[in-house]
Structure I
């Protein structure tokens, strides 16, 4: 029996997807990738790998600006990430932007995103998709 709990201590749909639904997981990944690229393509950026391209926080920060309709000043975050600490700061800044936009507190942790945890990244992107899918 696998005991993989979220911060709140209860399993969610992503736990089930990872455990039993590889075909459905692939569909969710494709949908979230399309959602991200729909917006990031506006500034000539493209996501090809959900597992690695969000862990430095840069795409998360830029995506939040695009979704909320504002420009994030480049001095407000580390555009060229050179350390794990900068990754964590960028992801934390993206979480702050999400909070400021009225999104519920993510189940994912900043550290998990910065470490490249795919399940945490998908949870976070799904949170964004749920609020902004009609934009």
Structure II
């Protein structure tokens, strides 16, 4: 193998290793950097996790259209009960208290969420989320 081929192979291997290692490094990190890394990483898949809004820490600030943006740091659980800390944003009004949410994520990036009845939360997630 020629020297340039070895260099190219080495670069490809380093990039592949970085892509595979990033999800473990960003897990439970609520930073913007973690969200961006997971969003652009093709190895990270979309996943639905479940959240309870009870006892969620909230911060709020004025937004550009005269309302308020609410930011929650929440503990979520997969359908199998595996935990993940996330940052969840809501615009113009706070989340309903004592609600369950299905949150679609790509790693640490929240793509979308919606409220679900308790009956639609998987059993393994529900046992961690029950009030």
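Of the structures labelled I, II, one was used to calculate distance in nm of label points 7 Å out along Cα→Cβ at positions 16 and 120, giving 2.4. Name it. That value comes from structure I.
Among candidates I, II, the computation of distance in nm of label points 7 Å out along Cα→Cβ at positions 24 and 88 that gave 3.5 used structure I. Name the one structure among I, II that distance in nm of label points 7 Å out along Cα→Cβ at positions 64 and 80 of 4.0 was derived from. Label of the originating structure: II. From which structure (I, II) was distance in nm of label points 7 Å out along Cα→Cβ at positions 32 and 72 calculated, if the value obtained is 1.7? Here the read-out was taken from I. Computing Cα Rg over 2.2 N^0.38 Å gives 1.31 for which of I, II? Value 1.31 for Cα Rg over 2.2 N^0.38 Å corresponds to II out of I, II. To test your reading of the models, identify which of I, II gives -17500 for helix-only ellipticity at 222 nm (-39500 (n - 2.57) for each DSSP H run of 4 or more, over all residues; to 500) when calculated. This figure was derived from I.
Where a number appears in this text, it was derived from the coordinates with a stated rule and is not lab data. Just so it is clear, the structure is predicted and the values come from calculations on it, not from any experiment. Cβ atoms are built from the backbone, for glycine too; each structure is taken alone.
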